[in-house]
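What follows draws every value from the coordinates through simple rules; no lab data is involved. Quantities reported herein were computed from a predicted structural model and do not represent experimental measurements. Cβ atoms are built from the backbone, for glycine too; each structure is taken alone.
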Structure I
């Protein structure tokens, strides 16, 4: 069904042509042909262009999700490694503190026995 805007546009175009308001020279004919070509391309190719854009967008989305997943996995592995290292350092610092405390008590005990 044709919209009222298209009907009015065609009516005014015919009216302006009849009263020689629009003069058909080479530039006007070339412009009309170009506009008709654009209208034809928009109506016939819009579906395939939209499908092409949709396929590209889905490919970009898949690539982005793949990259995000691999980056997330690498961060999780780094976090786990850092947690193990932190636990090792904490245990080692407790061991060193205990050893230093034991040596200081042993020194005090040896000083007490020697005196």
Structure II
């Protein structure tokens, strides 16, 4: 299962996310659920880098069950917050579309 943790405070400011694990929806290399979550995660990091001035750190570890962590040390501004909100919406969409009898993607919100 892919585990997504989104970090945000009570005011709704985002401080990043961590995505790790594999969906095991289908065979490695053709797992569309894993591909969707990975694409959303990488695109969010690329969009924050390209479209905002928000300082952040990304750590990826393919050997550690495919983990990707994005940290916004000072919290999100309006632009990066909107991109993070879009990420959260996208992950919820994947969960709604593919989780059913079996859970392939889980998400939790961690308050900071």
Structure III
């Protein structure tokens, strides 16, 4: 499984995912910080990545479309990285299972 982490989440999340054996990039890894949502969406599609974001627009777009990347919608509000990673550790088995079973949109709240 491959992940693309959106700019509204810390780059350390891509590292957290890589530490768990996944291919993961943060949108800032390319050095280009002014990409539109459509460009990020297309990047996820072309790379076959799961798009991880706090952006409701991606979740809404995926919920009305039968095509596009799988989306993990993080709905935790503003939290410290440690709290984010702690929460993800708790929900990861269910989240990973949902993605492996092809769920198009997985909400983390």
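Comparing Cα Rg over 2.2 N^0.38 Å across I, II, III, which structure shows the greatest value? Don't skip to the end; give the middle numbers.
Numbers: I: 3.10; II: 1.03; III: 0.97.
The maximum falls on structure I.
If you line up I, II, III by distance in nm of label points 7 Å out along Cα→Cβ at positions 10 and 82, the top spot, with the largest value, goes to I.
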